[in-house]
Structure P
Amino acid sequence: MNNRIKTELDDAKKIIRDPILFTVIIIVIAALIIFILWPLYDVLKESFLQGNGGITFKYYKQIFSQVETKTVLINTLVLGVFVSVVCTVIGFLFAYANAYINLKFKKIFSILTILPIVSPPFALAMSFIMLFGQRGFITYSILGIKDANVYGFWGLAIVQILTFFPVAYLVLTGLLKQIDPCYEEAARNMGASRIYIFKTIILPLLRPGIANAFLLVFIQSVADFGNAMVIGGNFTTLAAKTYLQAMGNYDIKGGTALATVLLSISIIMFVLQKYWVGNKSYVTVTGKPSRQRDYITEKSIIIPVETLCYLICIFILILYVLIPYGSFVKLWGIDYTPTLSHYKYIMNLGMKPLWDTTLLSLIAMPITGVMGMIIAFLIVRKKFFGREAVEFVSMLSMAVPGTVIGMGYVLAYNKKPLILTGTSAIIILAFIFRSMPVGIRSGVASLKQIDPGIEEAAQDLGANSFKVFTSVTIPLIKSAFFSGLVYSFVRSMTAVSAVIFLVSANYNLLTVTIMSQVDVGRIGVAAGYSTLLILIVMMVVGIMKFLLRKIGIKTSTREV
């Protein structure tokens, strides 16, 4: 114990002797407290605080005395479990096909992992309504069904599954490719069948990864706001109910109580995913695969797996193609005459939401990237008191539902000492601290692959922490840094749940505008806005990737 205290004191002295490093640590800790913990504390405080300043549980009693609240809570948990199970199964199927079968169109898997990122979070819900709603192309125009109802559990569940299964796929495909094929071949040589090898070797090695994928999807499903609002119908979830309670019923106290319940569920799952399941891996004990895996040749396995994967891919691609197509027809479900009227309406209504969203996302992008790499550097390379807390808090915003963050920002920055409500700064800050965890995780993964001796050598030659970070660390992890930049821009452009509380007359965002158009039934206009959003995102990301490739830097938006 004494040795540990002595070591910590020595580390603290080293930090203090480097004024730049000490200042950066203080600034990072202050930023995490002010822009992550303070808003969450305000949500929690508001749910327990009476008008006279006393502590009370009456707001929790009020919301839980309502039958609707209990129904909403059950709805959220049932939906989360169902979607997570199905997403994990489909994600595993795609990952298995990618790793074990010589598919002809493997690039389509990569496209599918990108589409949910570069499109609005409720884009698939909108397309699903266009296909299967009351005026849906399939239900009304082809089948002649006039009372089709896609709203509710099944519509929301299907849309969430199609939106979130790439998360499970990305987690599991990497793990499957890490399994050394020698173990499987040894079992095959001893007469084991493919099914027996799958049950006794592959599944046991992947159990932590499967649990990890399940929990990650569960967090996404529970926190999903856009799809729940667009296609949830009478099947209300906690994320949607929190917004409706606070903004629709003007009951901030009840809204914060619901937000606290939602936050508790998300944080419990986040802790399970990160500190229990996330630290377990049975795959890495095998090291890197000794050689390339031989692809499966049995038609009895290839045909059903390929067929299922391709059918799902085709269906998703159809849903995404409907978005631009819907923006060019006169009146969806009634008149499919080609027209530019929706884009004319958008031009007349004003392009301000589009410019505001793009500008604020571009401003947030470099700040997010730099902060992500600084925090990753501190977590991996520096020892200081509270380092574990910095890591936990910096990654926490990944688990916090957007509706909770948005409500927290409204409560925290609507009064002195920091009045930001109605300004662009509050939206930029929401963008930064919502997108930062992916950059941090990418930076941490890259830094762990680099020998710290390189940076230590620079310090021994007299370089301070700032010089080491800018001249040695950043060049070594430049791919992770620029991947974080790309991802933060995309995430900011498509954000809705957090910023729906923060938009104002001065600054309105594209995703919020799209949702309002869906609410009033202007599907064509919403599809037009969505098409413009996707085009801007792809154009900016394409330009960035082109420029980065010219200077020899590879980037990827496929981060989970």
Structure Q
Amino acid sequence: MSENDVAAEPAAVPKTRARKEPKPKPPPTDLGPIQVLRHTGLAEWQWDAGTTAGLIPPADCGGRWSIVVADQVAARRDEIVAAVGTEAPIGGRRAAARLAERTGLPVDKSDVEALADAGALAVVGWYKEWPLWDCRALDAVDVDQLGAVVAERQAWLAASVSKWDAPAYLGWRRDEFERVAKERGLSPGRQERYAKADLDALAGDDDLIEQVRVDRLLMSHQAAQHLEIRPTDFKYLLAADLIAPRRHTSVEITRYRDVSVPLYRVGDLEALREHPGIDWEAVHAVKAGEPSPLRELARRPVDRAAVVRRWVAELGDRHGIEVWAWFHPGAGRWEVDWERVDGAPTEKQVRQAITNHPYLKEHRHEIAVATEAGAAIRWARAMREPGAAVILDTETTGLAGYLVEVAVVDACTGETLLDTLVAPGCEVEPEARWVHGITDAALADAPPLAEVLPRLLEVTGGKTVLAYNAEFDHSTIARHAGRDGLNAAHLGDLGTWSCLMGRRSDWELVRRWLPLGGGHRALGDCQTAYELLCAMTAPLRTPKVARR
């Protein structure tokens, strides 16, 4: 073999693995609910209607249809469509609109139902609790029959009153009307309406009208107005047992609290006008601020607020301590608390003193002892002891960011112990910058946390660290120190911290967190928190406390 013969020999072709063609999937032997609709070309409502009419057999493969049955239904599609129609059943309002458009009559949903009651229409399905109507049957409704139904409804509307307007038609309250209607066996007719003739019959019964009037129930201020006297005068009538409520009703005064309100019968009030011991002319003639002539009939009811305050003062004098009392409007009760010092009574002793009191014992279940607000006062006083605590606040690059500013003030004196910017090592988020106003440019020459931390640990060491939302400030310092490989020492221990925000909510008798309003700079927030802590060392005084 020559050299030319070798060069001309073709290169060896590498062997390749032959590609296997995928095996075709076998045709399905049964179809599910969605597949069978696609296979037959029927809409879901047509399938349901055809099934109801017996034109489509039920599933024969465990909730699915065999391909044989599906092919049979597909072959009979035109027959099924001809039987069930091409338009889906519609609800009452659309049915009324369809009839109105065809006939020009003012058709209402109730007219469609009236046609069904007359046998001119049939319900072909349901959507929840509402009936559905066949469009072909609607198109076949006789115009004269529909006109008679519409005219009958309009005549009924003119001769009737809705159940909501029936009490006002008679000048009664709803509960009065419902009671009389039940007693007389009066029930609404078509469209939940009462016939005017039936209502006029009630209005023409003078004895019934008078009975409804004298049985009417009024609240105390309405009762005083009915007698044309002052609320104070009415209280004397109650204290003298000359009038008593017929029943009580519950009235919601806050989201979490209802009160029981007494109701007085008009007939009982008017009977007082014949009382031989009451000079009604003198009562009506009395002017605002003048003593009531009725005071001779009964001693004025005890002022519970005055009794509570007097008892609190006596308790404090007896033990040589400061005792606090305030009315909690949200809970609807009085709260009592006191200094916990040597010689102070125990909770058990205070409760026993209330039980032994000739008047307060009746209200002992409405007087709370040793409360969260009292605990907040004692806590604030403890935090203001010399060397006990400091107040700390931070500003950050974001809600889950790093320090840009930190300040500390003494909780006893308000003296500023630390106030410095801190280089965060990252950019300030726009939302945070909008809140506190600290820019990246302002932080260009700020010291890093590694330089600030020793002084921060020094001024907070051995003290309780107070913060407004302590968990946020604690987590920010711990996060920043951890990122920079620094030891946060006692500031990394949440047990060192105490939350001023939560204590403030207890002190102000609310169940929500309140904004501090310090201006969103670390030192300003610390100073505002210090002022708040000082205020918390005494009971909160509000106009609401003076009630009851």
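If you work out mean count of other Cβ atoms within 10 Å over residues 129-136 for P, Q, which one comes out largest?
P
From which structure (P, Q) was semi-axes √(5λ) of the Cα gyration tensor in Å calculated, if the value obtained is 68, 62, 20?
Details: P: 37, 34, 24; Q: 68, 62, 20.
Structure of origin is Q.
Thinking only about distance in nm of label points 7 Å out along Cα→Cβ at positions 297 and 449, which of P, Q has the largest value?
Of structures P, Q, the maximum of distance in nm of label points 7 Å out along Cα→Cβ at positions 297 and 449 occurs in Q.
With mean count of other Cβ atoms within 10 Å over residues 401-408 coming out at 24.5, pick the structure among P, Q it was computed from.
It traces back to Q.
So relative contact order in percent (Cα under 8 Å, 6 or more apart), computed for just one structure, reads 21; which one of P, Q is that?
Answer by label: P.
Here helix-only ellipticity at 222 nm (-39500 (n - 2.57) for each DSSP H run of 4 or more, over all residues; to 500) has been calculated and equals -22000, so which of P, Q was it run on?
The read-out comes from structure P.
Thinking only about distance in nm of label points 7 Å out along Cα→Cβ at positions 49 and 465, which of P, Q has the largest value?
Greatest value across P, Q: structure Q.
We did not get these values from a lab; they are worked out from the coordinates using the rules stated. For clarity, every value in this text was computed on a predicted model and none was experimentally measured. Cβ atoms are built from the backbone, for glycine too; each structure is taken alone.
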